[in-house]
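Right after this note come the structures.
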Structure P
Amino acid sequence: MMAPRVGIVGGGPAGLIAAEAAAMAGAQVALFDAMPSVGRKLLMAGKSGLNLTHSEEHEALLGRYGAARPRLKAALDAFDGAALRQWCAELGVETFVGSSGRVFPKVMKASPLLRAWISRLNDLGVTFRTRHRWVGFDGAALLFDTAQGRVTERFDAVVLALGGASWPRLGSDGAWASLLAPRGIAIAPMRPANCGFEVAWSPLFVERFSGAPVKAVTATSAVGTLPGEFVVTRWGIEGSLVYAHSAALRDDLERDGTAMLQLDLAPGRSIERLARDLDRQPVKTSFSNRLRKGAGLDGVKLGLVREVAADAAALAADDLARHIKALALPLRRTRPIAEAISTAGGLALDAVDENFMLKAAPGLFVAGEMLDWEAPTGGYLLTACFATGRVAGLAAARFAAN
């Protein structure tokens, strides 16, 4: 008797783990990807160390998924950060917990993990068909464009793991939405997540501070107040602290047309102490020296004070202290979705069942960033891609066998 056939479309983390899960459950698996090789976005993430997951307690991890938590909980309960680390160990990839609680491979890159993973998939009998771009359906069959022309493939169950719309040059361009929407499947508009924001910097500020890191600050938005750092760019701001607030800031921009990121440039001092320290400076002290000696600000932090409030030098100590402790940085817009680390929007979670099978298309499963959820950076994105891909792959194998 032939093993049930499962097709996986998409060679990112969600697709690869779905292929592994389905093959281990006894299915004959073929994985398709439009690119010449699989795992390209994973390799790109590996250039900055490959933050696989986070070591925080499970309940805290679940809380990072916001409104999507109830729908993702079962998948994350079954395959959380600890399970992901164990999975890496079984591939021969050691991991460690960094000072921030983030988990990385000890080699600090993705290529050894990806090579070991592909080797395991080959051993499980998974076939890889690269340069196969999925372009739609022919009845229940899948259509692919290849260098040799259009081909048709039939399976007993299919997992789509095509990503969102960020970093399209690596394969996730969101084009799948136009293929599924005609089937009456609810798809929320895709929006940038974990993204940078544009600021109307003056030419002088850009010339002096583009590329400068802003360290040891806190930032406040509807998310709350968080410590961290970010980077000034020629067009605005980006970096981990900005990404932590990006969902709230993006939503403010979409709702009101404006958004403010409130910065505390001297989080170690109270307003009262800061005002006293500033007031102690001699009257004839230059504004730069006044901030450097009285508030510990120089370089880009001093530049930010000048940039946001042109009259800052004329402010009394109390007002200047309040300004430093709550610098309201106006944001113009998000950077384009193609530059974002991840994507919000996608297939509505109520369009799928508990196994991520489309209710409108039995036997067709989805996983990863195709689904409408978002999370901050810190390993949470990859964790949920692994968890949902694993559930979808196992469920596809079960469906195909029946």
Structure Q
Amino acid sequence: MAPKPRIAVIGAGPAGLMAAETAARENCAVTICDAMPTPARKFLMAGRSGLNITHSEDFERFAARYGPASDWLRPMLESFSPTDMRDFCAGLGVETFVGTSGRVFPKAMKASPLLRAWLARLATLGVELRTRTRLVDFDGGAPIVEIEGRRETITANATVLALGGASWPRLGSDGGWTRLLERRGVALAPFRPSNCGLEIAWSHPFRQKFEGQAIKTARFVHAGRRVAGEAVVTRRGLEGGPVYALSADIATTLRERGVATVEIDLKPDMTESALTARLAQRRGKDSFANALRKTIGLTPIAVGLLRESDPAVAARDPAALAALAKACALPVTATAGLERAISSAGGILRAAVDDALMLRKAPGLFVAGEMLDWDAPTGGYLLQACFATGRWAGNGAAAHARGKSVDG
């Protein structure tokens, strides 16, 4: 029998593991190399907060979440859809459920059971996993790796690169691969943080009292865009779904204007006129905080936010108080950097790859996951695209490899 085509996969995150499984099922011999001591470290970290694996919304709405990259990614998302993702998990013995927000989670609410089952299945498919093995260069289309100071060329008919973007570099995705591809003339967009927290210069009393507490039932607003949800006060600012959704726009405003604010509608279920009417009923003997609690139901953290926005808020009349409760403006000093961002935008431009995700400047090299220049909000969209592009690149690499001999 002729030897199996050989595929090298560099990177053992979700995109790389999916590429490896796809190629192995296409009767290829697959070797995965990862620089870290254990695979899928960022995937496991994401699982600590419940592992939002995908989303159950209508596919048209789902695909639109990828913004300018929607048309490009659409065939890949159709080939491996949110329904396919749930079936994939079920095939690994991991049952999923749809939360009240439409997001999809494993019932165990963590990544480790899924990863263990997946690695076991890859082993039964003959996939070899080599950790502490770092990509350092290429010999044509074959990767050159370094293991304990020793260099080795991995024999491969095709290679899939799934090295991640540049967020959370301590977990392995440090963007160092950009230097290797730039030398080959691959067109790249600079990395920038996405889905990241906001940095706000809290006063010491506010931070001391409210750090770690949640701002609930509010709407967060920037440049006319309103996002409902819950955010958490941190030592340095705000974290949570609504601010992640606004972070890219706020970062753009900061770059262009040097200043930016996020506004919080603390009473989204009431109009400004209704709030004004209720605040006019304030009794003089009540403290400021008690008056706001009794008249419009503001929590202590909401009152604290009003004071952060306007230190003289206690002296304002009912109309001014109502306006502030509907638009509590907080100056943003910065968005969190790549080292703390959930994901990164930027990377390999669409024009740099063909329809199979092979690099035009490097035949035989395929790319997947966050190496590519696409962006998406949190809510299951990030992982879904990593899985889908991994599968697409794995298919492309397998097809490419079948047309070549191991020596050629």
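Values quoted throughout were computed directly from the atomic coordinates according to the rules given, and no laboratory measurement underlies them. All values reported here derive from a predicted model rather than from experimental measurement. Cβ atoms are built from the backbone, for glycine too; each structure is taken alone.
Values as computed for the structure displayed
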| read-out | value |
| --- | --- |
| Structures P, Q, by distance in nm of label points 7 Å out along Cα→Cβ at positions 86 and 118: label with the highest value | P |
| With distance in nm of label points 7 Å out along Cα→Cβ at positions 310 and 390 derived as 5.0, matching label from P, Q | Q |
